[in-house]
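In the part that follows, the structures are each spelled out as structure tokens.
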Structure 1
Amino acid sequence: MGVQREAAKNFQELLVWQKAHQLVLAAYRLTESFSRHELFASTAQLRRAAVSVPANSAAGFHKRGFKHEITFFTIAEGLLEEVQQYFIPACDLGYADTQMIIDNANEVGRLLESYGKAIRVKLAATPNS
């Protein structure tokens with residue numbers, strides 16, 4: 001039998017937000033080692049995309065109605081794909097071994113997918129949705 005969790009009272013209690021926040025911190029640490037000429041290219045884009053994943057998770061948490069909630073979690077999933085794309089060339093160029101960060105991103109992806117499925121189930125069960 002699975003463990004039943006209490007409903008989150010704020011977005012910071014969401015496991016997906018917590019893991020996505022850890023991904024942001026990892027992205028910032030990683031980009032500190034990037035060469036200076038990457039500062040306004042990959043560094044800025046990676047940081048912007050990484051910060052947007054937990055931001056959209058937080059926004060989705062506060063939305064009224066499952067349709068709005070699912071929209072923000074779907075956006076977060078797309079942004080996570082963008083973050084993962086930036087990690088690949090960083091690894092290829094030797095800026096860092098990003099496997100641990102990629103594993104963290106994959107975990108965030110699984111959580112976002114899980115939240116999305118749960119919201120879709122609630123949406124389907126809600127009349128007039």
Structure 2
Amino acid sequence: MIPRTHRLQARALPAYAAVFKALSDETRLRIFLLLGEQELCVCQIQVALAISQTRVSRHLTVLRHAGLVAARREGLWMYYSRAEPESPVIRKFTKNLTTQLESDPDLMASVVSDPRFATLSPEEIGRMAREGR
């Protein structure tokens with residue numbers, strides 16, 4: 001018979017796999033690192049990474065399902081931030097990962113494609129998109 005602790009750990013494997021899958025994609029890893037700085041809306045992430053709104057939303061969905069990202073609505077905008085993982089193992093893993101990655105200034109500089117995102121509000125980004133800028 002399998003000991004009870006091994007059965008409990010086996011049930012956690014899908015959650016661990018979801019986290020590793022979520023962070024195995026470069027764009028999702030960039031989003032995860034970007035959200036360590038501040039809470040952002042989809043349009044700000046879109047500008048920061050220079051990718052489409054659809055791609056940002058798809059990647060955020062994967063990160064949310066893995067429990068790595070939290071969302072809240074404010075008016076028309078959805079804001080995303082890093083979530084505190086429920087599992088102590090995942091919490092420790094993400095803390096160690098971000099500590100290591102964030103300590104590399106060259107790597108962190110490569111996360112953002114367009115630094116304007118930090119100075120633009122969601123409203124300004126929306127206006128720019130409508131004007132085709």
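Derivation of every value follows stated rules applied to the coordinates shown; laboratory data play no part. If you're wondering where the values come from, they're calculated on a predicted model, not measured in any experiment. Cβ atoms are built from the backbone, for glycine too; each structure is taken alone.
Assorted remarks:
- FRET efficiency 1/(1 + (r/R0)^6) of positions 11 and 91 (r between Cβ atoms, R0 = 25 Å, to 0.05) derived as 0.25 - corresponding label from 1, 2: 1
- Ranked by distance in nm of label points 7 Å out along Cα→Cβ at positions 43 and 107, structures 1, 2 are topped by 2, which has the highest value.
- Which of 1, 2 leads on mean count of other Cβ atoms within 10 Å over residues 51-58, largest value: 1
- Origin of the value 3.7, where distance in nm of label points 7 Å out along Cα→Cβ at positions 35 and 115 was derived from one of 1, 2: 1
- Origin of the value 18.6, where mean count of other Cβ atoms within 10 Å over residues 59-66 was derived from one of 1, 2: 2
- Identity of the structure behind -19000 (criterion: helix-only ellipticity at 222 nm (-39500 (n - 2.57) for each DSSP H run of 4 or more, over all residues; to 500), calculated), options 1, 2: 2
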